[in-house]
Structure 1
């Protein structure tokens, strides 16, 4: 299992930004075999989106552009609260015939965040706590 897990993040608002920062920190500091290959947010000029762009990570305003990347993405974390958007993402994945990429809703981001180191200062309050 030498290949990196390729992850895309959709939604870089408060919740998404907090998750993205700490997720990226863990990837880098602990040398995890995970690569953030794309991000999407309507505000492509936000500081966090620009940070990703500066690091050569593609930034999309339309989350369906992430789906268009096909199986170059293993997991899409949907960090929004938008059920309509989530349904559109599911439909687009199905319509593309992509059976490889997993769409992970916020509950999966909350699950992953449970494994963030408490000393990082990150709290689960951004996700409603647990």
Structure 2
């Protein structure tokens, strides 16, 4: 993506964070390591997102969990489920977004990082402030 940036090994561009691709097409006998990592993170995120979705949106469709959890406990549980999803599963995107801000080469990772950080940050403040 960025002119003049080369690496002998698979890596992210130091300027914009995009994955560097080989100059000449190479037939790989194994899967792309970045694809494997992102797939693992997506599956982990989905596993955490299913109970999070049930807790957050369940009351809107008649699935009330009030017998087992107080509303306050539900909010804390949602925060506990969301934190590893955001920071564990989304870390490569957040790191690339930060790199794009630091270098001044804004791209899609900038938008993703700012949006996710703002959403998680405001939710975190709302849960903690309601203590």
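List of remarks:
- Test item: Cα Rg over 2.2 N^0.38 Å calculated as 1.36, pick one of 1, 2: 2
- Source structure of the calculated read-out (distance in nm of label points 7 Å out along Cα→Cβ at positions 21 and 37, 2.7) within 1, 2: 1.
- Identity of the structure behind -19000 (criterion: helix-only ellipticity at 222 nm (-39500 (n - 2.57) for each DSSP H run of 4 or more, over all residues; to 500), calculated), options 1, 2: 2
- Looking at distance in nm of label points 7 Å out along Cα→Cβ at positions 69 and 109 over structures 1, 2, structure 2 comes out largest.
No lab work stands behind these numbers, since they all come straight from the coordinates. Keep in mind the model is a prediction, meaning the values are calculated, not measured. Cβ atoms are built from the backbone, for glycine too; each structure is taken alone.
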